[in-house]
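Values in this text are rule-based calculations from the coordinates and carry no lab data. Source: prediction; values computed, not measured. Cβ atoms are built from the backbone, for glycine too; each structure is taken alone.
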Structure P
Amino acid sequence: MLRTLPFLLLSCTIAAQVQVGDIAVTGFSANQFGLIRNTTVTGYTTPGFQGSGTSFAHAILADPTNLNVFWLAGDGFLGTATITGTGTSTYALRSNAVGFASQLSWDDTGGVVIADSGTGQVRRFDPTNNNLIDLSTGTQPWGTDLNAGAFDPLTGDVILGGDATIYRLARGTTTATTWITGLGGYVTAIAFDPLTGDVMASVLTVNRIVRITRAGVVSDLSPNGSVPGPNALTIDHNGDWVSGGGTGQVYRIPYAGGAPTFLVNNTSPFGPLTSLAVAGRRGDAPAFGPSCAATAGPTTLRAGGTFRNGSTVTLVSTNHAGMAFGVLILGLDNTSHQGLALPYLLDPVFGTAGCRLNVAIDATATRITPASTPANLSFALQLPTVLAGRRLFAQHACFEPVAGGMAWSNGIALHVF
């Protein structure tokens, strides 16, 4: 018997100058940052970042609750810039007790995690009360070489970078441990693959963008040297990687890896960029696993919306027969289901053609496709708040006139914040 989930359609309108997918950029400037849309750079000049040091910016972070707001930090400051129009913004200092912020990230409770190279510690800023605390204390294995770091949404640990080395500060502990060595240069940014949980890092000097599995296996995401002087790395709203550095050049790298595509040279400020942030991206939904043929061709499942805790996303698969019985499958795992390794070939069981179960069957919902062929199978799913910082896997199955009487889509990994 199928278990049905309630689905509520959340509708909201956001008045924003910034669009989902815009790329915010900062560099060595005491008052400027930039915003890239497609290949156009718009510069924003603040009254000054008001730090206790040189006030040069080194890190930028998109605010998950407001497309127009970006957090900036660097030498002696942490502040927020609010974009009010094309080329215009306001700025508010939030703290000048920061040493030198090398990278910013969000934790799973709404705090800003700071890799503070000035103090040599990992710190957390609470936006609700402006409280700044140390997550790490005492002597750390990086010594004076802390250069990057980000909160790992899968484990709750903080992954940090230094001179050719990556470290792990386990949740609830105050002293980091060495994890990966021999990367060849300074680690300049940390990011995470939302599908696999792999750690991604940009490495200066040797000009590498690397992927590190949970088992510690290191591989190159793009050809060495293809992103010259990489100072920054993040993932965009489509699940691809964005990096840059050098003299301000910005590149997009396919999710699965390969040669980067040049996007634009940042001009606000001129010179090397130090950090990137993609607007509207707090979670994502990369596709994985195979699909098989539906009535009108191969079926493809995609997700749309903002993948934030409590928001509504739409899951749509294509090429189905009209008036067919469709099923949404939701699971908390994509590696096994009741002892079966996933993906699991369904052909010997049902007589299908190249179809696989890609996700564990933990919950289901049903619906009939529209009358005309080819039809889309569409579900609106409100993301439960309990999924914050976790992954939910989804797949569609549809009963229609194909081999075995069923078509099965690829999987989607909903990474929710």
Structure Q
Amino acid sequence: MQDLIQNKLEYLKNFPDDVAERIELGQIYVEQYQYDDAADQFMIVLLDDPHNIKAWTNLLAVLNYTGSDNDVISLRNLALDNTDNDPLIAFIIASSLERKSNRLNAISLLKSIIDDSRTDENTAILCKLKLAQSYYSLGDFYRYNIINNELKKAQTDENKKNENIVKIKPLFLTELSFNKENNDVLNQKLKQYVDMGALEMEIYANSRLQDSKVAANTYSLDIKNKYFFLTVDGQFHLIKSNKDNFPEDENAFGTLFTASKQFYFNKYRIEPFASIGFCEYKATEKKEELTQINAGFAFSSDSYTILADLNRLNDSEKKTSAMLTAYANIYGPYSIQSINSFGYNYQFTSTLGGHFDKRSASHQFHQIDNLFSFKQYVFNISYCRSLHDKWTNTWGISASIFH
């Protein structure tokens, strides 16, 4: 084979404009696992003929196969512009986008390929497979399942197989966190998260210490069903005050039920939601039952998410609370999240999870989370400034592991 390569190199010295021969040489290099040499030959062709679809296809395929996804993505516009959005070239680019977690960009590109009349059947099937993978990774199990069932039926019709196109396996996350408020309050939380595809569940327990004495323990369960047209989430929070240490504190039970729907347009996703919640507070001589309603939306790109939420409680004060959250991946393993709440949130349940009792409620708070991800490990260093009867500062740390 090396003799054949040498002969082609000698030939191309004399006939450097023979495009077919140069592309064939590049393909031989690929067969011999000489990927850098192969890429060089395809790029020589493209320098002279930037509209050569075969050279673009081979070059991007080599870069994709060798894991050079950033190089593929950097060539995206140039490749698509010069090949009139060729479906196979677009699919290779979409594969690299999906692998680099640019899933909304990948979804937008994959849908355009499927709708393109030039797309052959095999490329369309590959696009649907990659589209289902992207939906699954984004937690959109409903859309994943539509494609999954379609391709499973095709498997059954063709060769009697009936397998999921993405292997569904439970994902577990365990988190331990500590938050120190001034010098007299310590919150400790242990959370277990499970993702089973169509169903997500969080179970967590929080212990609040005041002046080194237990003030309250909170036990929470959050279940999200993503199987149906609407995503439905249910939160349940039980707050048990320690009457021996703080007899004036209340026991409480709060719930919040949220329905949401994801919509995709261009390279973005918007998820409007509405919630209704109920809570019951029991003091020594009275019981208070309240209803909460929420409305809001989450707006996402591949690099950031913004969540806006407006809440109303039917207590005697008709309290209103609003929350604005922004999350962004800054670079590599580092991401930052900002959570801002306005209005007295006592007796509200948050759509982000958690219930605000008398001791955790505030008139306003601003929290910054600094998130560091390393493979299956996630670390968070947070700072919160909140207004109770006065402004207070809270520092927190947490460590999580996916397993």
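Which structure, out of P, Q, was relative contact order in percent (Cα under 8 Å, 6 or more apart) calculated from, if the result is 14? Display every interim value, and only then the final one.
Working: P: 14; Q: 8.
Traced to structure P.
Work out the source of 0 here, i.e. which of P, Q gives that when helix-only ellipticity at 222 nm (-39500 (n - 2.57) for each DSSP H run of 4 or more, over all residues; to 500) is computed. Walk me through the intermediate numbers first.
Working: P: 0; Q: -10000.
The value was obtained from structure P.
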Per mean count of other Cβ atoms within 10 Å over residues 125-132, the highest-valued of structures P, Q: Q
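Going by percent of Cα pairs over 38 Å apart, which of structures P, Q comes out largest? Walk me through the numbers before you get to the answer.
Values: P: 24; Q: 38.
By percent of Cα pairs over 38 Å apart, the leading structure of P, Q is Q.
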Mean count of other Cβ atoms within 10 Å over residues 85-92 - structure with the largest value, from P, Q: Q
FRET efficiency 1/(1 + (r/R0)^6) of positions 133 and 189 (r between Cβ atoms, R0 = 30 Å, to 0.05) from the coordinates reads 0.80; which among P, Q: P
